[in-house]
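Each in structure tokens, the structures are laid out below.
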Structure 1
């Protein structure tokens, strides 16, 4: 009975850390489900990783020169037309959604 209670307690802790980590990741503009899995599998370290993860809302953006699609600055290949893009000059970037 003691092992079963310990297993249930661990499942509850994993669920709570999974939810907390998922909400932190979602708040930073990433996938809730992905961060939920990370937080549930490695409870404490998953939450720390989500807190330290960069926010997608402040990441600068740029426009694809061929098709005009908007991408984050770190995206190298356009997912619409497949163009391999170089880093643009600073004046061709725009601030992320949090700064507009």
Structure 2
């Protein structure tokens, strides 16, 4: 059996990064903009300025990217945001989308 060269071994052992997922906040007619800003600050660690920018995307474009994470972290952030919204009586919807 032939011995693999160093370059061949390096080629074989290259690992791809796990996919990333965007956490998307979706617009609705009931969730206050101030509440969306608070969720973005508390759950997604956004600065006030960044949170307001994402909130405006949600309001004006119908959706905004709260953050990009590994699947497990994105799923947890999604659950946390929805739980906080329901606890406060708001129908805020959050979803995940795989990045390109």
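None of the figures in this text is laboratory data; all of them are computed from the coordinates on show. Quick caveat, the model's predicted, so the values are computed rather than measured.
Laid out as a table, the results:
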| read-out | value |
| --- | --- |
| Structure (1, 2) behind the derived value 20 of relative contact order in percent (Cα under 8 Å, 6 or more apart) | 1 |
| Structure from which 64, 27, 15 was derived, Cα extents along the principal axes in Å, options 1, 2 | 1 |
